[in-house]
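Visitor: So, here come the structures, one by one.
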Structure I
Amino acid sequence: MKLAIMQPYLFPYIGYFQLVAAVDKFVFYDDVNFIKNGWINRNRLFLAGEVRYITVPLAGASPFLKINQIAAQGGGIWQKKMAESLRHSYRKAPFFDEVNGIFSEVIFSDNLNIAEMAKKSVVLIADYLQLQTDFVMSSVEYENAHLHSAERVIDICEKEKAKQYYNLPGGRDLYDAAAFSSHGIDLHFLDTKIEPYAQGSADFHPGLSMLDVLMFNDRAAAKQMLTGNSVI
C-alpha cells in the first residue's frame, strides 16, 4: 500500500492533489498543532485582477490548539462575501457552475470545524475527479497523538500495513530514509509539477488553489494534470 499524510488544507494547490492521486490511502493530520498563516484556512485565487487569498476567519485560533479544535466564525457574513468574490471573478470561466457548487458546499457547511471544512474541500474535489484514494482522519483512526514526527508516521504506516510512504518535496528535511527502511517502509518524495493552462488572464499564475485549475479545465484534463510526476 502507498500512503501519504498531510495536514488538511483548504482547497489546496494542484501539487497536494498530485500526492492524493499517487497513493492508495491519504491521512489527514488533523490532531497536530494549528499553524498560523499556513494553508489550513486559506488559499490563493485570481480575484479582481490579481492573486489574492481567500481566508476562512477562525474563532480563537491558536498554535497551542490542535487543528480539529478550531472552528470557523459563524454568522454567514464572510461566506456570502467570499462566494460573491468568487462569482464576480470566475463567472465567465467555462466550468464555473460545477466548481462553484463544490466551493459553496464547503464554505456553507453546517460543520464549521476547520479540519472538517478543509478535509471536505479535498474529498469533494477528489470525488469530482473520480480519484480512487481512501481518506481517513488521524484523530479518528490511530490513537497515537503522543508520538511525534517520523515516529508517528512510521506507526501509522505499520498500522495500515503500508510499505511505501509518499511525501511532498518539502518533507525531505523532516524524514530520514534509514529510519523508515529499518521498519520495512520505503520513503518516497513526489516531485510535483505545475503545467501552465489557460486561466483567462494574460499571464499564468502558478500554484493557485485547485479551484482555479478546475474552473478552466474539464475533469479529464484536470485529472491528467495529476499524473506523470517523478518519484524520488
Structure II
Amino acid sequence: MSTDRIQHEIEHGKKISANAESVWNWSSPAGMVRAERRADFFVSEGKIQATDKVLEIGCGTGLFTKKVYDKTKAQITAIDISPELLEQAKVKLPEAEFLVEDAMNMKYDDNTFDVVFGSSVLHHLDMEKAMTELFRVLKPGGRLVFAEPNMINPQIFVQKNIPFIKKMLGDSPDETAIVRWKFKNMMNKIGYKNVNIFPYDFLHPITPKPMIGLVNGVGKAIEKIPVLKEIAGSVVIFGTK
C-alpha cells in the first residue's frame, strides 16, 4: 500500500473515530443483527476454537474482536492503522492484544497464526499485497475468513465508484469493493486452497426494527437463488494455506 494510501486511511480513522460504528452502519437495530451474523460466519467458517492463535486485521473499534472472543475465548491479536480507533478497542476488550500495524508489511514470522479474519478491511488495501502477506503469516492448514462489500450490489457499485457519493456516505478515498470471481482467481494464484467466496446479506442497515425479521428471512431465501444472490450486499471469503 502506498504511503499516500496509508496516510489517507490514518486520516479517515481519525475523522470518524467519534462515531465510527455509526459510520460503518453497525449501531442501528438492523446493523446489530448484521454484525452478529457476520461474527457467526467468522467463527463457523474459520472454525475458530479457544486453542487457536488468531489475527484480526483492520479491527477498528474492536467490535468484531469482542464478538469473536466472546464466542470462542481464542487468543486474538488485532491490528489497525488507526491509533484513535485502537484506543476504543483496548477499552472494549482488554483480553486481546491491539497493535498499530500495516497489514501490508507485518512484523510477524512466517506460519504464525491458525486463523486470520477481518470485516470490511481488504477493500481498503492493495488487496493482492494484503492477501500475499496474510498467506505468509498463516500456518500450513490455517484458515482465512473475511466479509467484504460486494461490488455487484447496485448500491455498493454506485457508492464505491462515484466520488461525491463515496464521500457523502463516509467512505475513505481509496476504498473499493470485491468482485468475487476476480478475487477467487487472485487467491488461487497466491496459493490459497479450498477457496470459497459466496454472496450474502440482503438486510439493509436502515431497515426499521419491526421489519427486520421479515426482511432478514426473505433475504436469506434470496441468498439461495442463483443469479439473484449475486447482488447481495456482502461476500464471505474463505481459504486455507
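Here, each number is a calculation from the coordinates, and none is a lab measurement. Because the structure is a prediction, the values reported are computed rather than measured. Cβ atoms are built from the backbone, for glycine too; each structure is taken alone.
Visitor: Supply the structure label, taken from I, II, corresponding to mean count of other Cβ atoms within 10 Å over residues 72-79 with the calculated value 14.1.
Guide: I
Visitor: To test your reading of the models, identify which of I, II gives -10500 for helix-only ellipticity at 222 nm (-39500 (n - 2.57) for each DSSP H run of 4 or more, over all residues; to 500) when calculated. Don't jump to the answer; show the numbers that get you there.
Guide: Details: I: -10500; II: -12500.
Source structure: I.
Visitor: For which of I, II does Cα extents along the principal axes in Å, for residues 64-103 alone, calculated from the coordinates, equal 42, 18, 14? Numbers along the way, then the final one.
Guide: Details: I: 42, 18, 14; II: 25, 20, 13.
Here the read-out was taken from I.
Visitor: One of I, II was used to compute Rg and Dmax of the Cα atoms in Å, and the answer was 17.7, 53. Which one was it?
Guide: I
Visitor: 16.2 is what came out when mean count of other Cβ atoms within 10 Å over residues 152-159 was calculated for one structure; which of I, II is it?
Guide: Label of the source structure: II.
Visitor: To which of I, II does the computed value 29 (relative contact order in percent (Cα under 8 Å, 6 or more apart)) belong? Spell out each step's value before the answer.
Guide: On the way: I: 29; II: 21.
Clearly, the read-out refers to I.
Visitor: Given a value of 21.8 for mean count of other Cβ atoms within 10 Å over residues 112-119, calculated from one of I, II, which structure does it belong to?
Guide: The structure behind it is I.
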